[in-house]
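The structures come next, written out as C-alpha cells.
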Structure 1
Amino acid sequence: MPGPLKTEAVVLRSLRYGEADRILHLYTPARGRIGAIAKGVRRARSRFGGRLEPFFRLQIELHEGRGELLTVTGAQTVSGHPRLRGDARALDAAARACDAVGRLFETGEPHPGVFNLLCRQLALLEEQAGRPHDAEAAAGRAGSLSFRLKLLLAAGLAPQLGACANCGEHEHLVGFSGAAGGVVCGACEAGSFALDEEAHDFMTAALGRALSDAPAAGEEVLGQVERAIAATLEHHAHLRLMPAFAGY
C-alpha cells in the first residue's frame, strides 16, 4: 500500500542516476529486495552524507508511491563497517556477498533469516579486515563458501549430502552432481565430478555450524566445494554467481 515505510536495510548496490541522485538496491527483513531513489544525495550538502553507500546497514525511511522505486526520505546508520572499507580483500568479499543475496533473493518475498545472515557476514568481514592476507586467505574463502551454503539452505536449494541423490545409498559417496542435487555414489557417478570426503565433511559442517565457526579446509577442498555450489545454482536456480572469494 502506498505511503511511508520504515525498515532496516542493507545497501546492496548504489548507482549514479542523473546529475545528483542515486538508485539503491536494498535488502530488508520484511520486504526482501527493493529499489529506491535517493534524490540529491550526490550534492555536497546532502543531508544523507555518505551513509547510502554499499554495505551500510541502515534504519531507513521510505515513501512508497505508484512507481517501482521507493523514495528515500530519511536514513540513520546502524553500522557503516568503516574498517571493511580500508581492506581491499574484505571489501571485495562484501561485494560478492551482497551480489549473491541480491541475485538469489531478487523478489519482494520476505526472508528475515537471509537479512540477518547478510548482516552477520558483513560484521564478520569487518572483524577480519586488516589482518595479514596470507594468514586469512583460506579462512576468508572458507567463510564465504559457508555463507553461500547457508544461502542455498535459505533458498530451499541445499544439496543432498546424507545419501546418494539418485538412489539413496549411504555409502561410497564419491561424486557430486548438480543435476541430481547432491552427492552421488559410485554406481550413480556418471556425469558427476569427484567430491573428496573432506569436501563432503566441510559442506556438512558448514551447514550445521554458526557462520562465525566456518570449518577449516585446504584450497583443493574449497575448490571442490565451490564447484558443488556453482553446479547446484546453475542447475536449480539457472544462476551463475561470481566466485565467492577472489583473494589478493
Structure 2
Amino acid sequence: MFPFFEAGASIAIAMSAFYALLATASLSVKFATRNAAPGMLSDQINAWWRIFPLVSLALLTYPFGIPVLAAFICLLAAAELRPYWPRHADRPLILLLACATIGAMLLLAAFSTLSYGTRLNLAWLFYLFILTALNDIAQFVSGKLFGRHRIAPTVSPNKTWQGLFGGIVISQLVSLALGSYLGLADAPTLSLYGLLLSCAGFAGDLLFSAAKRRLGIKDFSALIPGHGGILDRVDSLVLTAPLLYCLLRSAE
C-alpha cells in the first residue's frame, strides 16, 4: 500500500481542488481568447497541465516517486544544458545552473527521509508544489495586468514589483488555507513560509532569466510547447525546495 492512500482523504481532496482550479482557469482563458490566438497566459496554464500530472504521479507513489521525479528532472536539465557546455566562457555559469538544479532535486528527494512522519512529509511536499506553481502563475498574471514598475529591466523586463506583490498575496492565501487544511503548522508560521517561499520563487525565476540572457537564449529548450524547457518551469523550485527543507530542518 502506498503511503498516499494511507494518509487520508485530505491531500486527495486538495489535489482535486487544484485540478478543478486549473480547469476553471483553462476554460476562462479559452473563453476570453476565443476570437484571438492563444497568448502567454494560455501557454502558462497549459504548461502546468503537462507538468502536474507527473507531480501527481510522484505523490501518489510516495516515497518512491519523489526521487524518481527528481532524477528525471535532473536528466532533462542536463540535456538542456549540454548544448551550451562547449562555450568555454559560459562553462562556470552552466556548472552553477547544473549544481543548483541537482542540489535542489537532491533536497527534494530528501523529503522522503525527514523525521516528520510519512503523512506530514507527503503533505509538505504537496504544499511545496502547489505554492510554487500558484506563486508563479500569480506573479505572471499580476505582472501582465498591473505591472508598471520593473524590478530588473536589464535582466528580465517582464518582472515587475506589482507581479512580485501579486505572487506574495496569493502565496499568503494559499499557504494559510492549504497549510491549515492539512494541519502543517500554525498561522504565523504558515504566513512566514508563504512570504519566504514566494520571494524565493521570484529570485529563482530571476536567476535563471539572468542566465538565459547571458547565454543569449529565450528558453532552455522547446520541451514544453509554447513555454520552453524543464529549466524554464523548475527555476522557482530550485530555490523554494531547498528553502522549505531548511525551514523544516531548523524547526525540528
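Between 1, 2, which one scores greatest on distance in nm of label points 7 Å out along Cα→Cβ at positions 96 and 120? That would be structure 2. For which of 1, 2 does relative contact order in percent (Cα under 8 Å, 6 or more apart), calculated from the coordinates, equal 20? The correct label is 2. Here the criterion is Rg/Rh (Cα atoms, Kirkwood Rh), and among 1, 2 the highest value is seen for 1.
Figure out for me which of the structures 1, 2 the number 12.8 belongs to, where mean count of other Cβ atoms within 10 Å over residues 64-71 was derived from the coordinates. Label of the source structure: 1. Given -24500 as the derived value for helix-only ellipticity at 222 nm (-39500 (n - 2.57) for each DSSP H run of 4 or more, over all residues; to 500), which of the supplied structures 1, 2 does it correspond to? Only structure 2 yields this read-out. When distance in nm of label points 7 Å out along Cα→Cβ at positions 48 and 224 is compared over structures 1, 2, which one is greatest? Answer by largest value of distance in nm of label points 7 Å out along Cα→Cβ at positions 48 and 224: 1. To test your reading of the models, identify which of 1, 2 gives 0.40 for FRET efficiency 1/(1 + (r/R0)^6) of positions 24 and 152 (r between Cβ atoms, R0 = 30 Å, to 0.05) when calculated. Source structure: 2.
Since every read-out is calculated from the coordinates, none of them should be taken as a lab result. Everything quoted here is computed from the prediction, not taken from an experiment. Cβ atoms are built from the backbone, for glycine too; each structure is taken alone.
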